[in-house]
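Read-outs: derived from the displayed coordinates by stated rules, not from any lab. Since this is a predicted model, take the numbers as computed values, not measurements. Cβ atoms are built from the backbone, for glycine too; each structure is taken alone.
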Structure P
């Protein structure tokens, strides 16, 4: 499918898919993110799209799956942040702030990684996928996924320790 066909056959689905995505989220921004991911995914699949009988049904399925994954991610991040609240009297506000700050730093560092490593780390540690599932989803081998996980973790650790070291020297 060339660019012209894609514009004619796929892009008109935007409104319908946006309405569907908004059913999953409280705000329009999250739904918009899902629609952008949908069209990016469909664009990467553009050569395979003629093999599908019903592109709107495919799009609906993709929106549903992307939305469910995003909701899981939001839930996990919320649970992680809630886990930072004190559970006993020894916890202090400064401890909570430090933990939140470290989590924010790690997320910022992850955003600096190459896209593949970033995606694999998120799938493994945030979305909870197993290595074999990630390999299947990205069309790779388990060994390649493990290698990217290792490299990504190593890089996050290096950058985080450098950041902590720089903060301590201030």
Structure Q
């Protein structure tokens, strides 16, 4: 197989394992020992940072939205479930190379949401969420590569009849 396919597999596997671990950690409570909730993050860690800004200064223009979301007892269980499920599903799909383009796009949306809510630019705009976003956007653009279940699924008769499905696979 080509070097390109091995490179794509490596990117998919590393980012996928990172996402999968993050989701499983929240689900099984490995690090904290307490049930996961994004409420604390949304209420207390979305003030943002800018080059030279004080740690207590709120610079994130979307901060009020995230705080109100974190205080909404009706929506938080939905948000918490979406975060855990999203990280696990995107991570597993990228590792397996299954529905790769769709999974990578969902990962881009998740990372873009975290990038905006975090708004941490004290060290410039290239933080962890940006890097995950950039890698997943690249995977969405180039597809799964040869080492992926998408290559097997794309050969199925039903997939051959529906070009949009074949493209979404990667």
query = If you work out Kirkwood radius over Cα pairs in Å for P, Q, which one comes out largest?
reply = P
message = If distance in nm of label points 7 Å out along Cα→Cβ at positions 136 and 152 is calculated from each of P, Q, which structure is the one that comes out at 2.5?
response = Q
ask   = Suppose you compute helix-only ellipticity at 222 nm (-39500 (n - 2.57) for each DSSP H run of 4 or more, over all residues; to 500) for every structure in P, Q: which one lands on -20500?
value = Q
Distance in nm of label points 7 Å out along Cα→Cβ at positions 40 and 144 derived as 3.8 - corresponding label from P, Q = Q
key: Given 0.75 for FRET efficiency 1/(1 + (r/R0)^6) of positions 32 and 56 (r between Cβ atoms, R0 = 30 Å, to 0.05), calculated: source structure among P, Q   = Q
key: Winner on distance in nm of label points 7 Å out along Cα→Cβ at positions 8 and 120 once structures P, Q are ranked, highest first   = P
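P, Q: which one has relative contact order in percent (Cα under 8 Å, 6 or more apart), as calculated, at 16?
Details: P: 16; Q: 30.
Among P, Q, the structure yielding 16 for relative contact order in percent (Cα under 8 Å, 6 or more apart) is P.
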key: Answer label among P, Q for the case where FRET efficiency 1/(1 + (r/R0)^6) of positions 48 and 112 (r between Cβ atoms, R0 = 25 Å, to 0.05), calculated from the coordinates, equals 0.20   = P
note = The highest value of FRET efficiency 1/(1 + (r/R0)^6) of positions 16 and 72 (r between Cβ atoms, R0 = 25 Å, to 0.05) among the shown structures P, Q is in P
